[in-house]
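Take a look at the structures below.
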Structure P
Amino acid sequence: MPYSSFAEIVDAAHRCGPQRVAIAAADDRDTLQAAQAAAIEGIAASTLVGNAATIRSLAHELSIPLDAMQIIDVPDPRQAAVRVMELVRSGQADIAKKGHIDTGDFLRAALDRESGLRTGRLLSHVGVFEIPGFDRLILMSDAGVVVAPDIVQKAEIVKNAIQVAHALGIVEPKVAILAATERVNPKIPTTLDAAYLAKMADRGQITGGIVDGPLALDNAISAKSSSIKGIRSPVAGQADILIAPDIEAGNMLAKAITYFARGRMAGLVVGGQAPLIVASRSDPHDSKLVSMAIGIVMAARAKQ
């Protein structure tokens, strides 16, 4: 059965047993509190890479016990990110997490050809949303990594999102390729890309889900809207995954869901050797915990 709430994802992470999380630039209040929350939940054992003195000082101030957490003293945030990737590459950690470090620096360490986590696949961000009024989780990509994807990159983004959906129990996710209209229009390049991706899925170049597009947002998620417009599609009104045309559309859609619809967002970057947790510092603690839980579920699935 697919998970339909964040609580179910955290429960699934419990069943997976604690996984090992290496955190870059862990000398930060929010980061330590997230590590503590994961430890209390019993879903993760954290290795804190950063300024050891600051980590211990903050932990004392916040009454966070460090007995079960390993500390590696690497004061420079960029070097801390490199060290985290080395821990994952060597099998000493299952998941890499961003602490008090710029996302770009963290991802550059992940993409380093010598010490990073490259697999030959594209790295992309997959957001998972719990939205009031919906009976299912909605996944969306890419709102955080690939700025202006071409058709080849969009195919990789779709494949990565399907992988996350499978980890969340969605056996055959319905993938909507979003555009401004459901009609293919040569004057709107995103509708052409959507049509290409749908045909690629028909030909078996994208597998594991049902892919259709172009679909406008209302047609993708509202059965009533798609019915009124007479859209015949196995995805229309039932989408599990929304694929944005570019990072700007994805970013605005993600923030509209969280700020206007009061939805909750978690997410991670996939496509590397291990899940990458890149939660924003402004994300609430419970969302950060769910992001870690998704990574833990995916890491456990990969081991199987």
Structure Q
Amino acid sequence: MTTPNGLLLIDKPRGITSHDVVAKVRRALKERRVGHAGTLDPMATGLLVIGVGPATRLLRFAQGQDKVYTGTVQFGIATDSLDADGAVIATQAVPALTTEAVASAAATLTGPLMQIPPMVSAIKVGGKRLHELAREGVEVERAPRSIVINSFTLTPTADNAVWDFEVGCSVGTYVRVLLADLAVALGTVGHLTALRRERSGTHTAAEALSLDELAQRADAGDDVVQPPRAFVEHLPTYEATEENLLRLRRGQRLAFDLPGATGDIAVVDRRGHLAGIVHPREDGFQPDLVLPEVLA
């Protein structure tokens, strides 16, 4: 039996953790080496990018790509987690909101921003994750982080206090914080009631399998894993000569011409299989990651 190796897109349901999804993928594919890029909270749904087999080493390339989220915000009520899973800690009247006023406030939260991570995040401070400290009732100072909000639009619903939204953002953005900040800008408080990841880089939730679909297709023997190259579609590509493939697998510097190359480069063999990742160094290209040779 061929060991699964590559990229898998899963549409995470509400109510389970990203770690739970990984466990279910391991059982379905009978493969221990499974990881994910970009954690989704239990209340969140949508695209979870999964690495399977040796390709788990490529997850960092999916982790760093821009994301698109949709969801719903409830103004007038604040929770300790900034989402619907938390306890209510404050209520405040909601002013009469117009589409123009909300759009104007959202515009002030678009572009490069500094954002303070919430206490319910997985960031470590002093060796302990913030959400662990939060459960102990401890709040610590968090350094603001640089993010970019590429787009931020809201649409009214029949309830003036409930609005749908779509956010395009850089990696590291906490959408719950963004919506809480928007509520303050509008003169109230608020929290997320729904959140869905629609896109990560070039991958979309529309392409993803549900966990039930994964189990059914895996039982049927279908190939549900995309090749490792799917992780790095956004990178410049170099089709290596046999000599350079040999040098790559030995960890030796490669010599080839790729004008304008400044960052990571995907190296493929003549069949298009991803062989590794290199980056420019002095007068050549230094291997950064080498994948097992595809023999089939």
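A short reminder: the numbers here are calculations on the coordinates, not readings from a lab. This is a predicted model, so every value here is computed, not measured. Cβ atoms are built from the backbone, for glycine too; each structure is taken alone.
Details
- Which entry (P, Q) yields the derived value 22.1 for mean count of other Cβ atoms within 10 Å over residues 170-177: P
- When Kirkwood radius over Cα pairs in Å, for residues 106-265 alone is calculated for each of structures P, Q, structure Q comes out greatest.
- Computed -5500 for helix-only ellipticity at 222 nm (-39500 (n - 2.57) for each DSSP H run of 4 or more, over all residues; to 500) - originating structure among P, Q: Q
- Here distance in nm of label points 7 Å out along Cα→Cβ at positions 234 and 250 was derived from just one of the structures P, Q, and that gives 2.5; the source is P.
- Structure responsible for 13.5, with mean count of other Cβ atoms within 10 Å over residues 98-105 calculated and labels P, Q on offer: Q
- Mean projected area of the Cα convex hull in nm² from the coordinates reads 15.2; which among P, Q: P
- Here mean count of other Cβ atoms within 10 Å over residues 154-161 was derived from just one of the structures P, Q, and that gives 23.9; the source is P.
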